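Chemist: Multiple structures are listed underneath, in C-alpha cells.
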Structure I
Amino acid sequence: MADNTTQQIAELNQKVDTILEFVNQQKLKSNAIDDLVADASIIGKDVYDSTVKALDDREVRLEPDDLRELGIRFAQNVGNFNTLLDGLGSAMDLMKDVGPIANEVIIDTTRTLHEFEQKGYFEFLKEFGAIVDNIVTYYGVNDVRMLADNVVTILDTVKNLTQPDMLKSIDTAVKVFSNMETENVPEYSIFRVMREINKPEMKKAWGFLFTFLKNMTKDNIN
C-alpha cells in the first residue's frame, strides 16, 4: 500500500513538472512575442515619424477621403492585380525559357564581332568614317542637293560603264596607254600624218571616232 502511494506521488510530481515546464515555455514565447511587438512598434513608430516628416518637407498632404478612395479602388481592382501578377509570373517563366537561347545569341554575336574585328571590318569602318568626314568638310549642302537631284543619271552612267563591252574597251585603252612611250613621243609631219591616215587601222579608228561623235550629237539634239 505504501509503495503504491509513493508511486502515485512520483507520477503526480512528474505531471506537475511537465505542466510547469509547459507554462514556462509559454511564458518564454509570450515574452519573445512581447519583445517582438515592442521592437516592431518602435520600428513602426520610427518609420511613421520619418514618413510624416518626409511628407511634411515636401508639403504633401494626405486627406482621409483620398486614402479611403484609394482603398476602395484597390479593393475594386484586386482581380486586375491578380491578373497582373499572373502575367508577371508568365513573363518570368518565359524569361527562364528564353534565357538559355539569349545566352547562345549573345555568345554567337560576340564570336561574330570578334571575327569581324580579326578581319578588319571595324578598322575599315573607322577609315570610311574619315572619308565621310572629308566629304562633309569639303562639300556643302548645295553639293549634296545637286548629287541627290542627279543620282539617277549618275547610277545610269555607272551601270553603262560596268557593261562587259564597255569594261573591255576601257581595259584595252588603259593597257594601250600604259604601254605607250610618253617620254619620247615621235613627231609626225603633215605628210606622215596623211600616210598614217590611209592605213586600214587608222581608217577604222576615224570611222569609230566619227560614228561616236555623230551618235553623241544625235542624242544631244533629241
Structure II
Amino acid sequence: MTWHLPDTIALLAVPAIFLGGWISSRITDDITVRTICDTIVRIAIFVAVVILNRQLLGRHWRAFWSRPWKSMGLVIAGLVAIQVVISVLSALLRPLAHEATHGAQQTLPETTGLGVLILVSLAPMVTALIEDFTFRHTLLLKFPVWGHWWSAAALVVTNALLFGAVHINNFGGEWLLTLTYAGAGLLMNLTYLWTRNIWHVLLMHGLNNFILAGPVTVILVYVLQAAAG
C-alpha cells in the first residue's frame, strides 16, 4: 500500500497525545485543567484524522452497511470478546503485578462539575478512533511484510504489544498489566485483517469505551452520586 499524508498524521497522533499531556503537566499541577487540556488535544487530533481520512471512512461505511446484520453482529460479538479477553487476562495477570501500582491513576476531584465530566468523557471515544487509525490501519497494513507469514505474524503481535504499552498510565506504570490491552489489540488487529473495514474495529473499540466511560455513563453515575449525597 502507498504511504500518504493521513498515514503520517496517524503515526504522529499517539506521540502528540503524550506530548500534549507532558506539556500540560509542566504548565500546571491542577489535575482538572490538565485533563481538560488533554481532552481538547485529543478532540483536535480526532478531527484532523477524520478530515484526512474522510474518503476511506466513507468508502468503508458504505461497505459496512451493505450487509448491516452481519456487520453489526460482528461488532457486538467483538465488543463482548474485548471484555472477555481483558477480564480473563486481568484475572490472570493482576496477582502477578506489584500491589503498589494498583489504582495509581490520578482522578478528578469529587467536586468536578457535570459539564467538565461530560467533556472529559469524550476523550476515551475519540482516542479509540485515533488509536484504530494508528495501530489497526497505518501500523498494520502499511508495512511491506505481508509476503511472508512469519513477518506478518510478528508485526501483528508486536503491534498489539505496542498498543498495550501506550496504555501504561492506565495501569499505574505496571508493564505486565498492559498485556490485558495488548490482548484486546490483538483481537482488533485480527478483526481488521479479516474484514478490511475500519468501521468494525472503530465501533467495537468506540462502543467499549462509550459503555465504560462515555457521557451517558458519566451522567448516570453523577446523578446517582448526587441522589446518594
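Every number in this text was worked out from the coordinates using simple rules, so none of it is lab data. On a predicted model such as this, the values are computed, not experimentally measured, just so you know. Cβ atoms are built from the backbone, for glycine too; each structure is taken alone.
Chemist: Can you tell which of I, II yields -30500 when helix-only ellipticity at 222 nm (-39500 (n - 2.57) for each DSSP H run of 4 or more, over all residues; to 500) is derived from it?
Modeler: Details: I: -30500; II: -24500.
Matching structure: I.
Chemist: Taking 24, 16, 9 as the value of semi-axes √(5λ) of the Cα gyration tensor in Å, for residues 118-197 alone derived from one of the structures shown (I, II), identify that structure. Don't skip to the answer; put the middle values down first.
Modeler: Numbers: I: 41, 20, 17; II: 24, 16, 9.
Computing semi-axes √(5λ) of the Cα gyration tensor in Å, for residues 118-197 alone on every structure in I, II gives 24, 16, 9 only for II.
Chemist: A value of 0.05 was derived for FRET efficiency 1/(1 + (r/R0)^6) of positions 110 and 214 (r between Cβ atoms, R0 = 35 Å, to 0.05); which structure in I, II was it taken from? Walk me through the intermediate numbers first.
Modeler: Values: I: 0.05; II: 0.95.
Working through the options, I get structure I.
Chemist: Okay, moving on. 1.4 is what came out when distance in nm of label points 7 Å out along Cα→Cβ at positions 78 and 190 was calculated for one structure; which of I, II is it?
Modeler: On the way: I: 11.7; II: 1.4.
Clearly, the read-out refers to II.
Chemist: Quick check: 0.05 is what I get for FRET efficiency 1/(1 + (r/R0)^6) of positions 22 and 54 (r between Cβ atoms, R0 = 30 Å, to 0.05), calculated from one of I, II. Which structure matches?
Modeler: Working: I: 0.05; II: 0.50.
Checking each candidate, the match is I.
Chemist: Turning to a different aspect of this structure: One of I, II was used to calculate distance in nm of label points 7 Å out along Cα→Cβ at positions 6 and 126, giving 10.2; which? Show your work: numbers first, answer last.
Modeler: On the way: I: 10.2; II: 1.9.
Of the options listed, only I reproduces it.
Chemist: Hey, another quick one. Work out the source of 1.07 here, i.e. which of I, II gives that when Rg/Rh (Cα atoms, Kirkwood Rh), for residues 70-157 alone is computed. Before the final figure, lay out each step's value.
Modeler: Details: I: 1.40; II: 1.07.
Comparing all candidates, it corresponds to II.
Chemist: As an exercise: FRET efficiency 1/(1 + (r/R0)^6) of positions 46 and 94 (r between Cβ atoms, R0 = 30 Å, to 0.05), calculated from one structure in I, II, equals 0.45. Which structure is it?
Modeler: Working: I: 0.15; II: 0.45.
Structure II accounts for this read-out.
Chemist: Tell me which of I, II gives 165, 58, 36 when you compute Cα extents along the principal axes in Å. It would help to have the intermediate numbers written out before the result.
Modeler: Values: I: 165, 58, 36; II: 57, 40, 38.
Among I, II, the structure yielding 165, 58, 36 for Cα extents along the principal axes in Å is I.
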